[in-house]
Structure 1
């Protein structure tokens, strides 16, 4: 198949079919892109193939089959393996292809990918997403992009198909830094929201009433609005797990250490996420930070040092 479809949309390979990768692939299929998919865990692509996607026999075929490869992977190790490893995406990549890497990973790992892409003659865009799979499917996700400005502009239609709110930040790793900074606010807001709810409820204030008050106050936000329904119904089914948020906070603290920045609140947040995970909520949504607090109120014990 040609890397670019004459007179139409370019062909795109999506590698990594976790919850976010599936949503990305669905958006592209719905928009009419010729989509190919690859995942190292069998069976994740069945519905996409039924909807017209092409199944690739390996991730190494991504930039041979298509002119653009979009990756959405779990962490640094998965990115290094799928892109840079033996049999990875860059192994047989055709010169002139484009790699759009949308995972939340470290600046260091992203810089390694940039080096590998340059050696392979592949254009590289860092494009981490803000928003969960539901936000991607509904067209309300955001995307931060850095890399060659000309390539970002050339792939703007593709990026806006996945996440309509696209912001270009620079030639290097700026998008990675922006995403990690955002995770500080998301994780921190969730912990502070949990503490506010526990304080209110322990004094007899109804949770839904307090969330309504918060939502209409100066501190109200889209994030508070979006989390309110699940918190009212005690629904901790995962949109983004506690363990994944802890992974992201580790990346934040790693970057802070490399740049000599002190982040005391984020360091404490990391400990609270670990405690929540160890309490059995690692695969629950990270809003389970509230469960950690409510259970302490219900069954007070020794304070964590």
Structure 2
């Protein structure tokens, strides 16, 4: 794959360092942040050899056929659910992502939300602002005394584990597709059954696939030996919200910190719907919520683009 003269379309806004580095490498870049799917199908970017995107559009076989010169896709971020990987592979299209770029942000955010749950920080803040001073009802739990289970030990799971290592807590990690990491950042490599039996806290760091969609349901929750805290900074559709709410109400879970929601739009840029389950979630006192920003830090914004630039330019090196 040659850099010089390659035409690259930016379908989403990313940090300008990616544009600058691709231009410096001899590529011709164009802004296509407002190009629609219909325009793509009509051949608007048929000449392009590369595209950069986040999650605004889903790239599937039909779009690939409308871009016959496409050689690579650069996805700013970690998730690849908006790219038909099988169709891309069949056409010889390389797919680059940049989970390394926002792993630190995700790891820190997950720790922050966990501390909010354990020490009741959100509730305590609201309580004091409303004129209260009830200390006993806001007595917290120490992270050092907990066993944390990490499900998914890729870039995000490892970043979370690394940041937990200074708290003195016990960390179990399970990954169905990765083994041989026992001792990395002090974790104990475990099977899922052990996580279910021993964890006080469970943090999800898995991609959204047919296998993981709706994974956290009532049966999954029932598999735990005792009530636990749940963290999700992965994808909203990995959990079934009503099952989590029912478990919180029944005392089967002690709290849930969700950076991602089941009800997000496919573009991840807002909520697609507001069902009754969402209203229950928003009102629930044992939840901590944020708007899909775990990986969105000032620093990660640039790092995501730098990582992509390294991969795109590196893949063309002789």
Given that mean count of other Cβ atoms within 10 Å over residues 139-146, derived from a single structure, equals 13.9, which label among 1, 2 identifies that structure? 2
Hey, mean count of other Cβ atoms within 10 Å over residues 107-114 derived from one of 1, 2 reads 22.4; which structure? 2
When relative contact order in percent (Cα under 8 Å, 6 or more apart) is compared over structures 1, 2, which one is greatest? 2
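Identify which of structures 1, 2 gives the largest calculated value of mean count of other Cβ atoms within 10 Å over residues 43-50.
Working: 1: 14.6; 2: 18.1.
If we compare mean count of other Cβ atoms within 10 Å over residues 43-50 over 1, 2, the biggest value is for 2.
Just checking, which of 1, 2 has the largest value of distance in nm of label points 7 Å out along Cα→Cβ at positions 91 and 115?
Details: 1: 2.1; 2: 4.6.
Structure 2 gives the largest value of distance in nm of label points 7 Å out along Cα→Cβ at positions 91 and 115 among 1, 2.
Comparing distance in nm of label points 7 Å out along Cα→Cβ at positions 195 and 211 across 1, 2, which structure shows the greatest value?
Values: 1: 2.1; 2: 1.2.
For this comparison of distance in nm of label points 7 Å out along Cα→Cβ at positions 195 and 211, the top structure is 1.
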Answer label among 1, 2 for the case where FRET efficiency 1/(1 + (r/R0)^6) of positions 51 and 267 (r between Cβ atoms, R0 = 41 Å, to 0.05), calculated from the coordinates, equals 1.00: 2
Can you say which of 1, 2 returns -10000 when helix-only ellipticity at 222 nm (-39500 (n - 2.57) for each DSSP H run of 4 or more, over all residues; to 500) is computed? 2
Work out which structure the value 1.00 belongs to, where FRET efficiency 1/(1 + (r/R0)^6) of positions 123 and 283 (r between Cβ atoms, R0 = 30 Å, to 0.05) was derived from one of 1, 2. 2
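All of the numbers you see were taken from the coordinates with simple rules; none came from a lab. This one's a predicted model, so the numbers in the text were calculated from it and none came from an experiment. Cβ atoms are built from the backbone, for glycine too; each structure is taken alone.
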